[in-house]
Structure P
Amino acid sequence: MRPGNGPRPKINNGTARKPKNPDLPDPDKLIPATEFDPFDEDLYDSIHIGQCVCGNREASHVVMEHSIFERVDFTQSRLKRLEISDVDFRRCDFAAITFDDLDVQRVQFLACRMLGIKIIEGQLVDFSCQECQMEFAQLRYSMLKGSYFNGCILKDADFSGADLRGATFDRCDLTGASFLNSNLSGCDLRSSVLDNAHIGQESLQGAIVTPFQAVAIASVFGLKVLSEEEEIK
């Protein structure tokens with residue numbers, strides 16, 4: 001189901017709550033680095049890591065704070081019990097990475113590749129993704145209250161059981177995405193594509209959609225929406 005016939009409507013989300021931006025030091029106070037090879041209980045604070053490959057790693061209890069990661073390849077890594085706060089990830093590659101017990105505060109993902117990323121039962125506070133490729137992303141049972149997704153491709157993403165209260169999906173492609181048993185109260189879906197999305201009735205209470213989306217959703221549940229002038233067939 002699309003937000004409406006023809007071009008996407010211009011939705012004014014200026015009043016929507018957006019996550020707090022990362023609290024980053026001045027650029028000249030960040031320590032430049034070209035390597036990222038995390039070990040258990042490592043601490044990365046006030047660094048700017050750019051253009052490196054650290055894929056297929058396993059580590060736990062890693063802490064990242066007040067830093068920028070730019071064009072870093074994390075693919076196929078498994079990182080457990082990470083604590084990430086006040087961090088920008090810019091054009092990084094997180095394809096097929098698994099985060100276990102992820103704890104995030106004030107973190108932005110900007111133009112990142114996140115195909116098949118797994119964040120199960122994560123705690124994500126002031127979390128935002130902008131212009132990210134997130135097909136087949138798995139965020140099941142994660143706390144995503146107030147999260148902000150802008151211009152993201154989320155085809156076949158799995159938000160089952162997630163807490164999405166007050167979240168915003170701004171011009172995202174949610175084709176085939178699953179929201180079964182999720183909490184969508186106050187979640188703004190108006191400007192996004194919802195074709196073939198799986199949304200249970202229990203998840204819809206309080207969700208914010210356009211009239212066209214509402215009609216399309218009603219038809220999925222077997223309702224026939226007719227004007228007073230139309231004949232019942």
Structure Q
Amino acid sequence: MNQLCPGCHTKEETFCHVIQCTHPTTASHRDSALNTLTKTLQHIGTPKPILQDILSEFKLWLQSTTTASSLLVGSLKGPDILLSATFYEQYHEIGWYKLYLGRISSKWASMATPYDTSLDGDLWASHFISTLWIFLCSMWSHRNSIVHEETTRSAANSLLAHLHRQVQTHYDNFHQDPGYVLPCHIHLFQSRSLSQCLSSPPYSIHCWLRSVDVARISLHLHIHQRQELASLFFSSQNNASDS
């Protein structure tokens with residue numbers, strides 16, 4: 001089973017890589033998702049110092065495949081020291097990747113309030129987790145769209161190959177046996193070459209194949225009718241001879 005990322009096809013697809021993948025389409029989608037995340041964090045009243053440093057940490061983590069040391073945020077005075085402690089615990093004791101899954105340090109709630117005393121820390125932390133989940137779901141949905149697009153493309157290629165094989169078989173049979181179809185249907189093979197038929201759009205090939213099927217049925221009916229007429233003719237001749 002192929003375990004490579006369906007986007008870049010170079011790295012093993014882990015849940016972590018789904019977020020960090022550097023493939024251009026994934027990176028573009030991630031930038032859009034991060035922009036949405038930023039606006040949502042602003043909407044829920046995230047204090048500016050926290051917002052700035054969350055985004056800075058996001059960019060550092062996304063650009064690195066190894067665990068980097070946590071930023072020492074701002075000064076060590078006032079609420080900044082709580083912010084630094086929160087980031088350090090999230091990075092080194094819980095894991096920054098776990099943040100995307102909603103497993104955040106308990107310090108996040110208490111750390112936000114000193115920057116804005118009107119902010120309910122627990123409520124803000126709850127909204128923060130929901131915002132992270134929305135970002136994660138967006139990345140996962142993008143990954144699934146790549147997988148489904150490749151599956152659809154693969155199925156389409158398989159169908160087209162099957163149509164081409166049928167066309168090739170009919171042309172081979174016609175060239176080996178001029179009586180493969182009735183004279184009135186020879187135009188199906190003489191009006192365009194094999195290469196022209198194969199280069200036609202799938203719907204056109206499908207219509208051509210149906211026309212050949214009808215032509216082949218017409219041939220078999222014609223042969224059957226002639227056999228019946230011949231049988232009646234020879235039967236009447238035999239009866240006349242006997243009388």
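No value in this document is a laboratory result; all are computed from the given coordinates. Owing to the predicted nature of the structure, the values given are computational and were not obtained by experimental measurement. Cβ atoms are built from the backbone, for glycine too; each structure is taken alone.
State the single structure among P, Q that was used to calculate helix-only ellipticity at 222 nm (-39500 (n - 2.57) for each DSSP H run of 4 or more, over all residues; to 500), giving -23500. Walk me through the numbers before you get to the answer.
On the way: P: -1500; Q: -23500.
The correct label is Q.
So Cα extents along the principal axes in Å, for residues 36-99 alone, computed for just one structure, reads 31, 31, 17; which one of P, Q is that?
On the way: P: 24, 23, 15; Q: 31, 31, 17.
The read-out was computed on structure Q.
A value of 18.5 was derived for Kirkwood radius over Cα pairs in Å; which structure in P, Q was it taken from? Show your work: numbers first, answer last.
Working: P: 18.5; Q: 24.2.
Traced to structure P.
Compute distance in nm of label points 7 Å out along Cα→Cβ at positions 44 and 116 for each of P, Q and report the one that scores greatest. If you can, show how the numbers build up before the last one.
Values: P: 2.2; Q: 1.2.
Across P, Q, distance in nm of label points 7 Å out along Cα→Cβ at positions 44 and 116 peaks for P.
If distance in nm of label points 7 Å out along Cα→Cβ at positions 156 and 180 comes out at 1.6 when worked out from the coordinates, which of P, Q was used? Kindly include the intermediate steps, with their values, before the conclusion.
On the way: P: 1.6; Q: 2.9.
Only one of P, Q returns 1.6 for distance in nm of label points 7 Å out along Cα→Cβ at positions 156 and 180, namely P.
Taking FRET efficiency 1/(1 + (r/R0)^6) of positions 124 and 148 (r between Cβ atoms, R0 = 30 Å, to 0.05) as the criterion, which structure among P, Q has the greatest value?
P
Which structure, out of P, Q, was distance in nm of label points 7 Å out along Cα→Cβ at positions 188 and 220 calculated from, if the result is 1.2?
Working: P: 2.1; Q: 1.2.
Considering all the candidates, the number was obtained from Q.
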